Structure P
Amino acid sequence: MKSLTILLCVVLLSVSHLFAKEKAIPELNTEQKLADFDSLYYTLKRVYPYFGVLKRKNDVDWLGNYEQYRETIKNSKNDKEFIANISAIVNDLHCDHADLMPTTDFDYFYKLYKRYRLLKRSIKRGYKELKNENARNNNKHWTNLLNKIREEKYGKKESSSSDWYNKKVNSQLTITSDTINKIVYIHLPSFVDERIYKDKARLDSFFTNISQYNRLIIDIQGNTGGNDSYWIKYVVPYLIENDVTTENIIAYRKDRIFYEYYNTPKKELTYSDVKLDNMPEELKGNDYGFMKREMVLYPKKVKSRFKGDIYLLVDELVFSSSEAFAIFCKQTKFAKVVGKQTGGDGIGSEPFLLCLPNSGIVMRYTGEMGLNSDGSSNAELCTMPDVELKGKESDECLSELMKMIKNGEI
């Protein structure tokens, strides 16, 4: 009986091996490649709001490069060249929220979107793209090809976005204090989801035990974002005594795809309704709608609360949800923002997802343009600190801020 079981296992393994070979992904033909490119191009043409910003900031006419891009895709000899060309075309957007991470980190995105899909309409809509059969079956194929391309280009396997993410997850809070000058310092290296679970108990302990200090430095240099909930739930509520309300204006292309991610606003504003001094020229057309998003933060009940001055230390890497924190600090005067001009793109919600129909490659892209209080695009002009420290490394910025505090200059 045992011998028969072993024999059956061998047969089943052999059959499975043959089946796996039969299920190997066939190379895309030229028509399929071009159809995928056209899906990418025309979807972005309808929804992506930053082509004007791209021209001004990077001198790239992405829409005008259609024929050039299409010819490149047409000349792709195999899947490896195809994914390399798609990646390069997406990189031409020069946007850190536009990339192929949902393909190269498919399992992470799939689990994340599945977890939150019932909480937000936009997540549910993005999850639809990730559930595509080609996306689920083909992501490893495309990831392997991109890894080979990186190895050939750099001579070794370049760090993947997963490695980058793990580094952020495993980074540590840094807390120091100067009891003589009554200054307390905390460095928040990342706002990624997993850090919330790792940090929330320590944040609670920290913020409820600093009432004896007069100055608090919150350092988010190098923090490239993650989840707004980190600072909304586990930082600000400990440091405010009353409700704080903020309002941001979002511009978007009035297209069916946008409304699939977000319901049509109860009050869809026009350019003339908003009309701030520094709004980008392209927003004046009828293609764009506007809406206001309000956020209210409530104080947390604590036994002792810090009541001194707060400083937020920022640099050019501050982006996305950490940028949102910088914007909040500047708008509400919650903290004095010190350091370098930030990386921007912190007003808005999750990027949209797009699964290319034949390849199953999934990309993400920004579907909204968040506006600064003067009407300028936050992704274009980012956030200027209240006190700018140019040409300095992170440690130098911190030392300079400490020096200014001690000397009573700030």
Structure Q
Amino acid sequence: MTRPRITDAQRRNRLARRHAIAPQHRVADSVAAARAVVALHSTEAGSVHLAVAARVDGVSVADVDRALYQERSLVKQLAMRRTLFAFPRDLIPAALGSASARVVTAFSGRISRTIVANGFATDGDAWLEEACTAVEEAVVRGGSLSNVEIRDKVEMVRGQIDVGTGKWGQAVAVSPWICTLLGLRGRLTRGSAVGSWSNPRPRWQLMEDWLGEPVAPLGPREGYAELVERWLDRFGPGTVDDIVWWLGATKGIVRTALADVEAVDVDLDDGQVGYVRPGDEADEAEAEPWAALLPVLDATTMGWKSRRFYLDPDDVAYLFDTNGNAGTTAWWNGRIVGCWVQDSGGRVRVVTRRDCGEAADRALAAEAERLTSWLDGTVVTSIYASAQQRGLPLP
């Protein structure tokens, strides 16, 4: 039987609506914005607010803060690819039981080996468990502690360790590593924050205290199935390699999850086989012309491994760093056409890679004005700024 076909144009129509980035398809609030892309990238804290602002009309910084810190309907959790995300609260059990649990093994082994290499202990595993217990007990007593306060209270995590070699070598504090591991295990979470929305300093808290109830992780297979089903609903169609990359998992895990959710295979324009949810093979109505400005590491930009249907390969070196991290992006009709930058006063300006036409210029300029108004003078910096953002020539 002939497989259904979903064209690149159809895929662009899908992301316009499902990711809520086309202005006419924006959603109502912060949680809906997160659901539109499964979860919001949070490696840089300001990206959460900017990603919501791109998808919700009339939203304020205070509205996003309310979802994160008061209602706690968005919860930050390290999960896929050892990346920090802001998940809708109901997805935390799935993330903890699957992607987070997978990272625990590799990360704890890395800490243990590094501790021994730096002379902190001869038995890295035993030291690590003792440190985790001590830090968790300190947080229980303190209720909510910053990394500085944890170092003050727990002597064994006060030092620094050398990681990497050569030009990549650096000394890093021990305590954040322990807190990160406890977060991966679902014991601690990033609770309230101190500082501005674009550069907050998190305070660690027991997860069950922060959420007001214990969290029971799903089993790995069940957790992966839920994450993959959510991904297919928002990002499908996608290939096995796309989902492997997004999850930071193995092909075996992904294929099992696709079978568990009874995913349907479809043909893609690049000759690959993609997958969608059952009943999601139909064409998507064509989206009206649209423009969008997305932040560094936005979940839409980073959602697939194979990006040719929305990104010209010639633009990758200008808009992504050498590790594959995306800077800010400017979109026109489902394609990335450039980036956005700010001047010293906070005004947003779009820099396109090529002439996109007058309609695109007008729409992108309108989005730049909208974002300038929303930022209200705040200048957002990023360690993931792309070459084009920084105005650097490439060889």
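Any idea which of P, Q comes out highest on distance in nm of label points 7 Å out along Cα→Cβ at positions 76 and 196?
If we compare distance in nm of label points 7 Å out along Cα→Cβ at positions 76 and 196 over P, Q, the biggest value is for P.
Out of P, Q, which structure matches 3.5 when distance in nm of label points 7 Å out along Cα→Cβ at positions 188 and 340 is calculated?
Q
Quick one: mean projected area of the Cα convex hull in nm² came out at 26.3 when computed from one of P, Q, so which one is it?
The value was obtained from structure P.
Check the numbers for FRET efficiency 1/(1 + (r/R0)^6) of positions 28 and 140 (r between Cβ atoms, R0 = 25 Å, to 0.05) across P, Q and tell me which is largest.
When FRET efficiency 1/(1 + (r/R0)^6) of positions 28 and 140 (r between Cβ atoms, R0 = 25 Å, to 0.05) is calculated for P, Q, structure P comes out on top.
Given a computed value of -11500 for helix-only ellipticity at 222 nm (-39500 (n - 2.57) for each DSSP H run of 4 or more, over all residues; to 500), which structure among P, Q does it belong to?
This value belongs to structure Q.
Can you say which of P, Q returns 15.4 when mean count of other Cβ atoms within 10 Å over residues 52-59 is computed?
P
Comparing distance in nm of label points 7 Å out along Cα→Cβ at positions 108 and 364 across P, Q, which is largest?
Of structures P, Q, the maximum of distance in nm of label points 7 Å out along Cα→Cβ at positions 108 and 364 occurs in Q.
Read the figures in this text as sums done on the coordinates, not as results from a lab. In this text, all values refer to a predicted model and were calculated from it rather than measured experimentally. Cβ atoms are built from the backbone, for glycine too; each structure is taken alone.
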